[in-house]
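Structures incoming, each one as C-alpha cells.
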Structure I
Amino acid sequence: MDRLALAEFLRRRREELHPEDVGLPAGPRRRARGLRREEVASLAAMSTDYYTRLEQQRGPQPSEQMLAALARALRLTDGERDYLFQISGRNAPSPAAAATHVSPALLRVLDRLDDTPALILSSLGEILVQNHLALALYGDRSHLTGLARSETYRWFTDPAERLVYPEEDRDRQSRAQVAGLRAAYGSMGPHSRAGELVRALKKESAEFAELWELHEVARRFEDHKTLVHPQLGEIEVDCQALFTEDQSQALLVLTAAPRSEAAQKIELLGVLGAERFPAAAR
C-alpha cells in the first residue's frame, strides 16, 4: 500500500470534482476547492473520519469493497479505478468486480434526475446505484451479497421479490427475467457470472429450469409497466433505458404521465422514502 500516492490521488480527484458533477448543490458559502471530504465520504457510504485518515496517510488498507465505493463516488474511469486498487495494495478488480464499476457517463445522467425514480443496473439485474426515489420505490438493495444481488436470482428464490408487480403480471415477468438472463449468458459465456447464476437457478427453481428450456432471448425492459408500492399501491410508469456502449449496464428511468395519479404517487415517494430509508437516502 502506497499511502502517499493514495492520499495524493484521492485529494486531487476530490478537488477536481464540483458538487454539480455528483448531483450535489453548490451552496452559497462554499469556499473549499472541489468536493468536501464529508461529501466524498457520504457518496461512498463511509465515515468522514475513515476517509480523512486515508487522505492524511494514516488510514488502514481499504478493502476491495471500500475501493469500489470510492471509485464510484469520485467518478473514476476504468483506468483510474485500477490505479486506485494498485496503489492501495490490491490487485486490479476481477472481471466480476469490474463489471459492477458504474459508468461515469451514466452516473452523470443519474445525478441530474431527482424528480423521478432512476437506477443503474448491470446486465444481471444487479442494482448498482439508485436515486432517492428509486430507493423509496424498490427498497435498499445495498446490503445484498453474492447471487442475491441479482434481481433474477431473487425473483426465483424469494417470493417477496414478486410483490413489486401485480399478481396477473408475474408470469410474464418470470419469462422476461429468464429471457434477459439468457441474453447476458450469450454475451458473457457459460463460465461467467451469468453461467453461475443459470447453474444455481436450475438447481433451486423448477420454474426457472422449465422457462430456460424455451430459449427465449430479449431485453427485459418494457415501455410501460405497473409497479406495486406497499403503501401507495399500484403505480403506472413508463420505462426508458439508456445503455452503455458494451450493453453491460443500463440507466433505467421511470416516469409517469403529467398530472396523473401515478405522478402524484411518485411525489409522495420522496416523503415516504425519507422516512423509511433516512441513512441510505442521504
Structure II
Amino acid sequence: MNTANGAATSTANGSGLRRDELAAFLRSRRARLRPGDAGLPEGIGRRTPGLRRQEVAQLAGMSIDYYIRLEQRRGPHPSRQVLMALARALMLTRDEREYLFRIAGENPPATVGPSREVTEGVRHLIDSMVETPAYVVDAKYDVLAWNRLATYFVGDLSAVPDADRNMVRWMFRRPADDQHWEDADAVRFARSSVADLRAAYGRYPGDLGIEELVTELLGSSTWFAELWADHDVEVRRRIVKRVAHPEVGPLEFECQVLLLADTDQRLIVYVAEPGSPTHDTFRRLGGRADLPAT
C-alpha cells in the first residue's frame, strides 16, 4: 500500500484503487439515504440514519459479504459492472458516479446523452427576467425553455413541434449564398456553434439525436459541411451580437452563455448595456401585455 496526500492507494496491477477513500465514500452515501428513497419499507428499530449494508447489497444485486468487505477496505478490485450497480443503488449523481469510478481506479462511463429536463428553479429564474431575453438549450441546441421576451428572437415555440426547435438546424436552413452569411458576426456565431456541437459530439459518443442532426445537416447544407470538416472544437462562450430586428430595428447586446453544470445545458441570456438604446428597447418590450406565454 502506498499513500499520497493521506489516502491509501492500492498499486496492485497498477489499478489505482484507493481503498480507504472508496470505503469512506460508500459509507457516507449509504448514510444519507432513507429506505423510502430507495423504495424500501422504513421498518422499525433503526439505530442509525441511512440504509443498512444488507439493503445496499440487495439493491445492487450483490452478496452482503462482498459489500461489507468493500466498506472495510478489503476484497477484490470492484469491476465496472459492480461500480455501476453501486451507483444505481446509492442513487449517485453524475458527478458522484464519476468520482466513484475514479477512486476505484476506473475510467468513468460515457454519459448516455444530453439531458432535456429543465429544473423548476431554472424555469423560475428565466421567467423572473422580464426585461432580459433568456432561453435554455441542451448540448444539441434544442431549445427546451424560454421566457416571454425571448419570443422576439426565437419565436413562439409553443406552436413549434419539439423536433423542430433546434437552433443549429434553423441557422443552416439558409443557403450558402444567403446575404445573411455576408455578415461577419453571423459567420463567427455559426462557426462557434458548429465547434460547440462538435464538442458535444465528442462528449456523447453514440448519441442518436446528435448523430442524426449532424448527418442531416451534412446532407442539406454545404456551409455546415465546410465548417464541420474544419474539426474545430470549442465550448460556446460570450459573444457580442448585433441584430437588425425586423420589428424594433438594430440591437446590440452580449450573448452570455452560462453552463448549467448538473445537466450540461446552457442558459443563453441577451444582456444589454444599462442605459443603451437596446436596454431601453428590452425594457419597453418586456412591459408589453401581448407577449405570448412561455
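For the set I, II, ranking by Kirkwood radius over Cα pairs in Å places II highest.
Structures I, II were compared on Cα Rg over 2.2 N^0.38 Å, for residues 58-121 alone, and the highest value belongs to II. Once distance in nm of label points 7 Å out along Cα→Cβ at positions 18 and 210 is computed for every structure in I, II, the highest value turns out to be that of I.
In this comparison of I, II, the computed figure 0.70 for FRET efficiency 1/(1 + (r/R0)^6) of positions 162 and 258 (r between Cβ atoms, R0 = 35 Å, to 0.05) is attributed to I.
Taken together, the values in this text are just the output of simple stated rules run on the coordinates, not laboratory data. Computed from a predicted model, the values in this text were never measured in an experiment. Cβ atoms are built from the backbone, for glycine too; each structure is taken alone.
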